[in-house]
Structure 1
Amino acid sequence: MENKDHWEKVFATKGENEVSWFQSYPKTSVSFLELFDLPLNANIIDVGGGDSHFVDTLIEKGYKNIYVLDISANAIERAKKRLGDKASQVNWIVSDITEFEPKVKFDFWHDRAAFHFLTSEDKVYKYVSIAENAINKDGYLILGTFSENGPKKCSGLEIKQYNEASMSARFEVKFDRIKCISEDHATPFNTIQNFLFCSFKRH
């Protein structure tokens, strides 16, 4: 519960450009989306989506089955407010990802910077297990975390850094790695954070 309280407070007290992860356009996430050329009826989920602008792009591209999950109800309310009438085109889910019970199978699972907040083996195992069961065969998993050259903390919380080998090892039982890239993210505070993004296909 303390994690939920933390994120509710963050999204209640800080503007979107007052948090380090803000992107006005999520370029890397969109490039992975375009790489896989999904049909418009694909089930797509943004895990830890908060008030990210990735959902805006999904709506603009005409996707019909969009899901956004976040632990913070405040984050989701902010996203809904920004989208206005378009918010009704999205399935909004307030849940801790490690307690998520999906009602559908997903063709595209996107997570930029939620997974690295799971620092215990138990939480990591739960996440991987949920993803394995929730993603369709031949579906895609796109994961962005801080790299070993990135920060060790975010929003006052400890995070878990990853490299290509350690991230791939977490998902190798049910997924094949497609490609990984590293990216420097410029924060609204003019600092640089190094991210690792990896894409996987469910076999």
Structure 2
Amino acid sequence: MTDRSRGASAAGEPARCFWVPIGVDEYVRYHDTEWGFPQGDDHRLFEKICLEGFQSGLSWLTILRKRENFRTAFAGFDFERVARFGERDVTRLLGDAGIVRHRGKIEATINNARRACELADEAGSLATWLWRFEPDPASRPARIDEETLRAMTTSTEAKAMARELKRRGWRFVGPTTVYAFFQAMGLVNDHEERCATRARAQAARATFGVPRAPS
């Protein structure tokens, strides 16, 4: 998930999840238009799993404010292009003040791009492979509220995906990171019951075509 800073909705504003700080526009837009809405685009999925890795030890707001710089630096998170990055690109990225200049995370992103190419070749698309881990709705908590979310930092399915990604050579993909990816990309709908965005995210999932391998 994102930062755990508490924030109540301002007067006249729709109810939002507990972690959205009042008056932080980047968070509000992200929560209201992206977080929890199903995503099937390979590049956006790859972007999110990479940015979750970059967030480790930092606030999500820091990453949100640098996201366009990340997109420029990493070729729009087109993993086929990033897979071709070499040591000169690592040096370039380490000198880019617009992103998080962490050698391990930069090298992990390039490595993960190569692994993403392998998964896309195997499954037909990266999205097809990732959405295989969508939890069964029957396994989800009966009610999503602040208490539930604070206690739920991963899931059986997120652990399974993290384990499989690591087996295939991915880095910075622990079970907590993968569950945050699930939440953001709509594999689960973790908007609180009281949140005005929950119903919109649920409606988007109802009409979303889960990526499938070509027959």
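As an exercise: relative contact order in percent (Cα under 8 Å, 6 or more apart), calculated from one structure in 1, 2, equals 19. Which structure is it? Among 1, 2, the structure yielding 19 for relative contact order in percent (Cα under 8 Å, 6 or more apart) is 1.
Taking distance in nm of label points 7 Å out along Cα→Cβ at positions 138 and 186 as the criterion, the top structure among 1, 2 is 1, with the largest value.
If mean count of other Cβ atoms within 10 Å over residues 98-105 comes out at 12.8 when worked out from the coordinates, which of 1, 2 was used? That value comes from structure 1.
When helix-only ellipticity at 222 nm (-39500 (n - 2.57) for each DSSP H run of 4 or more, over all residues; to 500) is computed across structures 1, 2, the figure -16000 traces back to 2. Taking 1.01 as the value of Cα Rg over 2.2 N^0.38 Å derived from one of the structures shown (1, 2), identify that structure. Computing Cα Rg over 2.2 N^0.38 Å on every structure in 1, 2 gives 1.01 only for 2. When distance in nm of label points 7 Å out along Cα→Cβ at positions 130 and 146 is calculated for each of 1, 2, the greatest value falls to 2.
Readers should treat all values here as calculations from the given coordinates under stated rules, not as data from a laboratory. Owing to the predicted nature of the structure, the values given are computational and were not obtained by experimental measurement. Cβ atoms are built from the backbone, for glycine too; each structure is taken alone.
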